[in-house]
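All of the numbers you see were taken from the coordinates with simple rules; none came from a lab. Being a predicted model, the structure only gives us computed values, none of them experimental. Cβ atoms are built from the backbone, for glycine too; each structure is taken alone.
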Structure I
Amino acid sequence: MTKENIIRTDMGAMRGDGVAAHPVLCLGIESSCDETSAAIVDSNRNILSHIIYSQIPEHQKYGGVVPELAARAHILAIDAVINQTLAAAGKTIADIDVIAATAGPGLIGGVLVGWMAATGIAQSTGKPLVAVNHLEGHALVPRLHAAAANGTDENTSVAFPYLLMLASGGHCQILLVRGVGKYELIGQTLDDSAGEAFDKVSKMLNLGYPGGPVVDNRAKSGNPNAFKFPRPLCDKPGCDFSFSGIKTAARTFLEKNPGPHSDEFINDFCASFQASVVDCIINRLGNAMRDVRVHSAAPKTLVVAGGVAKNSAIRAAMEKLAAAHGMVFAAPPMNLCTDNGAMIAWAGLENYAVGRIVREPIAPRPRWPLTEL
């Protein structure tokens, strides 16, 4: 592997400069898909340690995540990952104030592994436990560390409310984030997620898994106007997405042009496909930004989060869109876009601060919409 029952909700005793003299420490555990991860984060927005054990090598030969293999790998890795996280921070479990773990949504076998580990620690130590919605982890992580749009290391906290584009391998949503546990759904995919579309096109071209990064990389050397792909719903009002048609058009085109394909063809194909996805995202976001202007507390920040937030073209287009609407663009640093323990620890701290802790047994959920929070 390379990789008291007393409830405190004050996030630490604050000094005059707004920094807690005795910050709350949270151990966060994430195991919803193919990363076993843990992190220790404090209420002053410091990541003390962060360990990620990626299962990608185990799943690559299958072209995607195999749930049974993922669950088994989580079981084998979870204890070591937690111990490495504590050691890397120079802490023991006695130093930790709060335990947080993903309780859904996700592959239920994996979710159960992390949740049972966290529950065991909390019960044996008497420490408060927070059940984190995985999507809320993504939604709140920009408040832990939002990278400046110009790529610097400047750490700027994102204030509520903000408009969020949450895009990953399994989800694609536009949300108005009003506060912790307060999410208004503005738009969502009607079929495939953006991340799923990227993965499937990569598989069609035999480029490997995960598909998003490799398609983005190949697109950088291609012509986005070489091939024409549809822009579903872009001529219609509303903020919902549809990516299935783009994916189907890609498959149909490749069936008519079976190859072998040159590097130039693959680069152009990836660039053209990616351009259609970006255009759809920007079109729907544009509608959403106009719609939320009617709210009394209009958001001043446009945020992207989730695994797809690593896509260079999407980040660049959203930054440009935000500027055109007089908004600030924010995104987590690359290492906090994909599934990770730090986002769960931070979401745990945010929920703990408003008193959202587990007070009776709960069952982890494979499906858990943010709007149900």
Structure II
Amino acid sequence: MLRKILILSLLSTALLSANNTYSKQQIEKMIAKMIILGFKGEKIDSHSKIYQDIKKYDLGGVILFDKDPNNKKKIKNVKNPQQLQNLTKQLQSIRKEKLLIAIDQEGGIVQRLNKKNGFMSIPKAKNVSIKGISFAKDIYKDLGEMLNKNGVNVNFAPVVDLSINPNNTVIVKLGRSFGKNPKKVIEYSSVFIEELKKQKIISVLKHFPGHGSSLGDSHKGFVDISNTWDTKELEPYKHFIKNNQADMIMTAHVFNKFLDPKYPATLSNNVNTKLLRNKLKFKGVLVTDDLQMRAISKHYTLKQTITLAINSGVDMLLFANQLAKPLSLEEIINTIYKQVENKQISINRILESNKRIKALTNKY
């Protein structure tokens, strides 16, 4: 027993030494900074779990939804404008440092703030691109003002996927893309990004390296784009990175054997570091799509998912908690901490991501 205690003590000391004397609590907080978490509740107080997560661990961000997917008659976070404004104020009041409050507000079928709950309705990208640039400027100006007024500072949009495959059910058939021509997608996405930036809203380009050519839906399971993906799907990312308009990019849970013979993009060092960071020179924050989607969760354990994602070059891990049983922040932090302790994730990767996240929040 004494020998076991001594070994554990030496391991702990080695970890502190390797980590430049960061304490366990400091490392846990740095890990929490890398998490965006979904939660249930129209309002919160000091007894709420999400309040405690932000207070204790310095959680990086939250994601808000309107309906509870497990009971669509119930509200998850968004009831109406006044309620949402109160909720976002409550969330921001927990600590001095700004909390990232994210939402999916593309327009069309993907908008958590809509007419049903008392907000303005935003048209889908396909329709915006038909009505022209002047219309786009007006509608995205209104969108930015609406998000700002309601305390949302991160929008998981615009979709910069190209509508290459007419049979694509998750992007193309839902009208979530501005078009199949990269120039058109860049033109309309630029308006979206700039109008939101005026309101200090962070835009998130999605879904890297491209989801518009896929046949499947990564919400439902494994999606292979090996034979349908085209390098022109990278054009919007190249443009926005070069023009310093890509503050945040979201990964896609798609598999392309020509980019990585083993892992889907979200978990791939080939895609996220070698292609996006090294080749395309992206220096901003890379966030995963929801890691509880079946394309990931059906094939990898939590420990495998987290380890691969972080080591691939991802900065923020999104857990939307849209499932019946929510995942706790403690479980995520403990899993990552143990992997740092076991040297399966380097402390430098944690520090690197924290540096990028801090630079982003300081910018806005």
Next item on the list: Work out the source of 1.4 here, i.e. which of I, II gives that when distance in nm of label points 7 Å out along Cα→Cβ at positions 210 and 282 is computed.
Entry: II
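Quick one: Rg and Dmax of the Cα atoms in Å, for residues 194-297 alone came out at 15.1, 56 when computed from one of I, II, so which one is it? Present the calculation step by step, with values, prior to reporting the outcome.
On the way: I: 15.1, 56; II: 13.5, 41.
Label of the originating structure: I.
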Margin query: Can you rank I, II by distance in nm of label points 7 Å out along Cα→Cβ at positions 114 and 138 and just name the one with the largest value?
Written below: II
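Compare percent of Cα pairs over 13 Å apart, for residues 242-305 alone across structures I, II and report the one with the greatest value.
On the way: I: 72; II: 64.
Between I, II, the highest calculated value is found for I.
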